[in-house]
Structure 1
Amino acid sequence: MIRQDATTAGPDAVLARFVGAASLAQFHAFLEAGLKAQQGGAAGADAHLLGAERAIAVKDLATAEQELTAALAQAPAAWPRRPDALTSLISTVRHRKNLPGCLDVAERYLDETGSAAAATDFVVSAISCADELAADKSALQRAQNAARIKKLRERAAARLGKLIADARAPLSIDDRSDAMATLREILDALDRHADAVATAEKQRALLDDAAARAPTAMAAMTYNWQRCDVYAYLGKPLDLVPALEKSARDLPAEYDPRARLGWIYLKADKLPEAAKWTDEALRMVYGPRKARMLAQGAEIAAKQHDRATEKRMREETVRLWESMPAGQANPEALARAKETLAALDKPAR
């Protein structure tokens, strides 16, 4: 996000905003939008997008949706920020809990989100809405939504399959891996598990090759999490242990390899090893990332029936979120942490 300290737009005003991974062209468009806004030159679709970005920054989602809809209505066909606006629109509608409206956006714009990471981000929001609708408690409502949801999943699978197959698409290795991970989840939801496994095997090979070719240990580390995820999906979490142990040796001051080893051992139900590596990561991590490590440690403790350790980690999570400065505070995460802690004190049914 680009901000300005003080201009006619007001103190600390948003000039441009981008969420997720950007292609080079998208990043240039993002910077140009910020410069144009600073100079007071935003008009038409750009002005509406700027209004939406400012509304999102203050969590005024109703205004954001109106502005994004207006931006898309006024935008020329070749507007370079169309994928960004569409991704923001579907995310905004989803966060407003308008699930049918979210599917309306998905069905209308699924094929208009370009060939960069925004295409996957759009699909992720669309499928999240579909999954929530599919879980509707009303059997009648589920039945009414079923055909629509299946059709959307099939379109999304085809869309991502085409994107992944496009070698010229401006996707980094991790962007392409994200698309594969999303595709395999959709394929599983469509009862196409063999196709999902085949996609996962391609994802694993892509990431293994990228890690092997990485010029430094730090560069190789960037693939640790996605490799953990796909190895666990394939039911082979422990196969990755040697690579993660090497990452830990090569990077003695980094928490990440230790965190991933803890997670891999947790998935393999090797709880003493999971606790050992997670504890090492906890001694090194700080800031909001520590909350994830505390959650991992609490999950391990719960599986070990170590209620005292689980409670201690839940308490530490609450204290962590309470101590965060304004820029890192997360009221929703704090509320969830408090609820989780309180649930530990409730008598078991």
Structure 2
Amino acid sequence: MWDKLTVTHALVSIVILNYNGKDIVEKCVTSVLNTNYPNFEIIFVDNASTDGSYESVIEKFGNDNRLRVFRNDENMGFAEGNNIGLKKSKGSYITLLNNDTEVEKDWLLEVIRIAESNEEIGIIQSKLFFLSNRHILESAGAFIDKCGYGFERGFVKGSKVYCDVAEVFYANGAAVTIKKLALENMWRGTSRELFDPDYFFSYEDVDLCWRMKLAGYKTVIAPNSIVYHRRSTTTSRQLGKHIFHHCKNRIMTLIKNYSLTNLLHYLPLLIILELIRAWSHLSKGRSEGAVAILKAITWNLIRFKQTWIKRLAIQTLIRRVPDRSVTRLMRNVNLASLIYNQRLYEEFSVSTGVNIIR
């Protein structure tokens, strides 16, 4: 299936979204400009940074004709910021790269080799390792259960893990490449946006990969495309905000993408599990986490009509396959597994200082 590995060197548009990344973004851009791939452009989108990072990128790299720079008047968030980058892009492939990443020289060549091996592939994720400890895997793709809770293939030591090209449910948005043709085929009369702007940040990668699956495309991991990620540099000190958007967007994603039968089955269960999580945060002295979950549920109640309109567009214009083609890549809901996964996140956060608490 993955053996026809030829490369045409199609133009790749690499979108780097920046917000107050002065300490990290120059290293990111430098590593990308050293990429061993002959045909790419960098679309640098700044979300109204105030720390001088926008100016420093222009000063250091402004003379490189592979770089185009754009600045938003306000912080548009991850979702809309990348949508703007997509609109400015010219490539046959769109690569989204976080500003706190550094890439190996062959990373993009390996992505395009996999992308062109099969026309059913729509999204390709690079293999992510932690920048602070390059021997710890952050992500080789991820799965969700039927309530939408994520289970990352990561947080393990060693570089010789997950070394095969494999289909996953969703790609980590820190280093992900999307075929422009697959996007065009997916949109089919819907809004021509990469991400739903209501997501702001968090979970937009799950929503995108779910919609692409409904359109008949696969998400895969490119195991030899190596990217190093600092992780959570923008959101780690904003626990309540992080949990709010994660919960809000998880609920919204189920409403938009499930068939009606599965939605009626799993949405009430998700709400119950979120209320249990709110109680768990409260019992551990993290009242901001509990409040964030309640606000997220309320947000979805208030915005239910708008979300339902989006759902109708997805179900009538994008969906080409039944739910069983999507749910085959989902885990069954298991409370013990969710508790273990949450504990893993918390233990990893304590041991590394990288806050990944959901």
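Values in this text are rule-based calculations from the coordinates and carry no lab data. Predicted model, so just to flag it, every value in this text is computed and none were measured. Cβ atoms are built from the backbone, for glycine too; each structure is taken alone.
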| query | Once relative contact order in percent (Cα under 8 Å, 6 or more apart) is calculated for every structure in 1, 2, which label goes with the largest value? | reply | 2
| field | Among 1, 2, structure where volume of the Cα convex hull per residue in Å³ as derived comes to 129 | value | 2
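Given a value of 14.1 for mean count of other Cβ atoms within 10 Å over residues 144-151, point me to the structure among 1, 2 it was derived from. The partial results should precede the final answer.
On the way: 1: 14.1; 2: 20.6.
For mean count of other Cβ atoms within 10 Å over residues 144-151, the value 14.1 is produced by structure 1.
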| task | Taking distance in nm of label points 7 Å out along Cα→Cβ at positions 136 and 288 as the quantity of interest, name the structure among 1, 2 where it is greatest. | result | 1
| message | Tell me which structure, out of 1, 2, gives 3.3 once distance in nm of label points 7 Å out along Cα→Cβ at positions 96 and 264 is calculated. | response | 2
| Which of 1, 2 yields -23000 for helix-only ellipticity at 222 nm (-39500 (n - 2.57) for each DSSP H run of 4 or more, over all residues; to 500), as computed? | 1
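Work out distance in nm of label points 7 Å out along Cα→Cβ at positions 128 and 176 for each of structures 1, 2, then name the structure with the largest result. Mind showing how you got there, number by number?
Details: 1: 2.6; 2: 0.9.
Structure 1 gives the largest value of distance in nm of label points 7 Å out along Cα→Cβ at positions 128 and 176 among 1, 2.
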